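J.: Have a look at these structures, which come just after this line.
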Structure I
Amino acid sequence: MIPPLPQISIVMPVFDHADLVIEMMASIRANTFAEWELIAIDDGSAESDFQTIMAYAAQDERIHYQRRNREPKGAQTCRNIGLDMAHGQYVIFWDSDDWVTPDCLRVRFAAIEKHPQLDFMVFPAGVYRSGHMCFEPCSALFGYPVYADDVAAFCSRNLPFVVWNNIYRRSSLQAKGVRWDERLLSLQDAAFNMSALVADMKYAYASTSADYAYRLSSSGSISKQIGNVEHYRSNVLATRIAYELVQGRFGHRYDRQLYLGALYVYVKMARVCFDDTFARDLAQCIALYSPSYGRWFALQMRVTRLLMHVMPYKLARQLPMAFSLLRRWSIEEIWLPHWHKNV
């Protein structure tokens with residue numbers, strides 16, 4: 001007898017940390033909703049980790065665990081492979097080192113089933129510490145409707161939600177052609193969701209309890225491995241992609257926010273040292289799509305270079321862009337009362 005197709009396909013890239021992967025898989029298996037499949041694509045784990053995870057996955061026929069079978073290496077490729085393998089009506093993209101509540105899948109399935117007009121729904125999340133979900137103030141709390149304009153927020157790199165907050169209708173992703181950009185080494189998540197918004201995918205925030213816990217202490221996070229030439233180039237590419245996506249749909253409406261997002265990317269990458277090639281490449285990218293902001297960014301870089309001769313690097317880096325970064329967190333773009341109510 002052929003088993004029925006799953007309602008939900010969970011796509012999850014895996015890389016080392018077998019103990020955390022198994023903890024995440026166990027939390028999925030503990031869900032009260034049973035009609036799921038987990039497509040876990042290994043991105044080159046150490047053989048010992050791979051074999052440990054394989055042994056655990058063999059305990060549940062709903063878990064499909066295999067090695068990435070093509071290039072390039074990266075979580076984005078693993079997610080596209082998993083998306084192509086998915087059978088479920090709905091797709092969820094989760095990380096392999098986090099944790100979900102026992103009611104997560106049931107609540108998400110029930111919610112989106114009530115809204116057939118939506119392409120995806122956004123669910124609130126917390127963070128994971130010492131085996132528990134908590135809601136300490138930090139930059140990793142996503143999935144709450146705190147911004148007046150989500151497109152503006154994504155442009156400025158203030159992320160309203162990330163992919164693990166969401167459940168997507170698989171047919172909508174296919175119809176809109178929304179996939180993971182395999183050229184990006186970082187910022188892939190934002191690019192994916194920005195593509196969904198630009199493609200006019202309909203969505204709504206769920207008014208439910210947090211169901212996903214992001215592990216703050218994971219040492220394998222891509223966001224902690226961005227200080228090399230390849231990631232510099234990837235961040236310039238991500239900036240170019242953001243401009244092309246948003247300007248292609250909205251013209252120059254969000255140029256200010258896109259500039260602030262590019263500035264945030266620069267600041268994050270320049271925390272360790274000033275890379276002149278990266279700064280010049282980013283300035284050229286901004287100037288290509290928004291000449292006035294490109295000139296302003298180039299001026300900020302010139303001031304930074306001058307200040308580096310007379311003061312500590314951190315201060316020289318921060319002073320020329322302090323005003324611009326303050327505008328990135330402009331209070332006019334945030335519904336603080338709404339945030340307080342939902343948390």
Structure II
Amino acid sequence: MGEKSFTAARRLRWALGFALLLLALALFFVWSLMSGSVALRAGEVLSAVLSGGGSDLAADVIWKIRLPRLLAGMVLGGALALSGYLLQVFFHNPIAGPFVLGISSGAKLTVALALIFVLRQHRMASAAFLILAAFAGAMLSMAFVLLMARRVRGMSMLVISGMMIGYICSAITDFVVTFASDADIVNLHNWSMGSFSGMSWDNVRVMTAVVAAAGVGSFLLAKPIGAFQMGEDYAQSVGVPLKALRYLLVLLSSLLSACVAAFAGPVSFVGIAVPYLMRALFQTNAPIVLIPACFLGGALCCQVCDMIARTVFAPTELSISTVTAIFGAPIVLVMMVRRRRDGL
């Protein structure tokens with residue numbers, strides 16, 4: 001009876017956690033639609049949304065600017081948090097993340113170089129082209145991290161190695177963007193700092209398709225991931241193909257972080273902080289719970305941070321990484337202190 005009561009209480013906690021996330025997402029979604037340099041009333045927002053667009057100012061602001069941006073921020077935020085979770089599973093360490101390990105910076109570098117090449121040919125880069133370029137950079141950075149993982153001892157040295165490759169990639173990106181002569185290339189500066197601005201409906205459709213496919217793939221791996229977390233010997237004993245699982249974790253996490261870098265540039269700390277917060281909220285390490293929870297938590301985190309970035313000093317807009325670092329860095333510091341205190 002005690003076992004059943006514990007299971008029922010745990011499921012109730014999970015249900016309440018998901019309900020809280022969905023409610024917060026809905027509330028901040030509406031608030032974000034109303035907020036900005038052009039403030040809109042709830043009635044104006046509702047009328048513009050129901051009309052499906054129009055020629056008035058409210059409809060233009062909602063359908064051409066805020067809705068695509070909000071949806072993109074939610075999709076990419078969820079992708080970033082899920083990518084961080086998969087990397088933490090792979091390395092068996094909650095400090096791992098696409099930004100800290102330099103994967104986001106590698107993706108940013110290849111996207112910047114690809115864009116410069118395309119723009120100099122007086123052509124437009126397609127979304128698929130940007131994602132492929134970002135994926136190539138993410139995989140190259142991941143290959144470097146995996147190579148270092150074989151040669152260094154301890155997660156701290158691996159993190160330092162990842163940070164170094166991240167700094168090198170960011171320095172090269174800043175150099176080529178800063179000294180680019182074409183005006184269109186110079187405008188990449190905002191993207192290189194991390195931003196959800198300028199999103200189109202075509203962008204939203206492409207990123208949603210890519211992230212949905214990777215998200216479903218991650219969810220289907222929930223059972224093997226759960227066994228992998230209990231130890232490699234146990235995973236092998238229950239028939240989990242460890243080599244294939246590792247490859248899939250790398251590919252899925254790289255694809256998710258590449259999609260974020262392709263459309264929004266580098267976004268810091270979300271991939272580390274959100275999985276930690278979701279574990280604390282749901283009080284579990286079960287992948288079948290944490291995979292959707294991380295996605296919803298990442299969507300909420302980036303939605304809130306983006307609203308702050310574009311409204312606090314409107315019409316001046318902050319980079320999204322500036323805001324996520326303000327909130328995410330203290331969470332990571334607390335996490336590291338607790339791990340040190342617990343002897344982990």
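Taken together, the values in this text are just the output of simple stated rules run on the coordinates, not laboratory data. This one's a predicted model, so the numbers in the text were calculated from it and none came from an experiment. Cβ atoms are built from the backbone, for glycine too; each structure is taken alone.
J.: Matching task: -26000 is the computed value of helix-only ellipticity at 222 nm (-39500 (n - 2.57) for each DSSP H run of 4 or more, over all residues; to 500). Pick the structure from I, II.
T.: Structure II accounts for this read-out.
J.: Suppose mean count of other Cβ atoms within 10 Å over residues 97-104 works out to 30.9; of I, II, which structure was it derived from?
T.: II
J.: Say we calculate relative contact order in percent (Cα under 8 Å, 6 or more apart) for every structure; which of I, II gives the highest result?
T.: Answer by largest value of relative contact order in percent (Cα under 8 Å, 6 or more apart): II.
J.: Upon calculation of Rg/Rh (Cα atoms, Kirkwood Rh), for residues 145-264 alone from the atomic coordinates, which of the structures I, II produces 0.95?
T.: Going label by label, the one that fits is I.
J.: Upon calculation of distance in nm of label points 7 Å out along Cα→Cβ at positions 57 and 169 from the atomic coordinates, which of the structures I, II produces 4.2?
T.: Clearly, the read-out refers to II.
J.: Right, here's the next one. If semi-axes √(5λ) of the Cα gyration tensor in Å comes out at 36, 22, 19 when worked out from the coordinates, which of I, II was used?
T.: I
J.: Oh, and also: For the read-out distance in nm of label points 7 Å out along Cα→Cβ at positions 25 and 289, a value of 1.8 was computed from one structure; give its label from I, II.
T.: It must be structure II, since only it matches.
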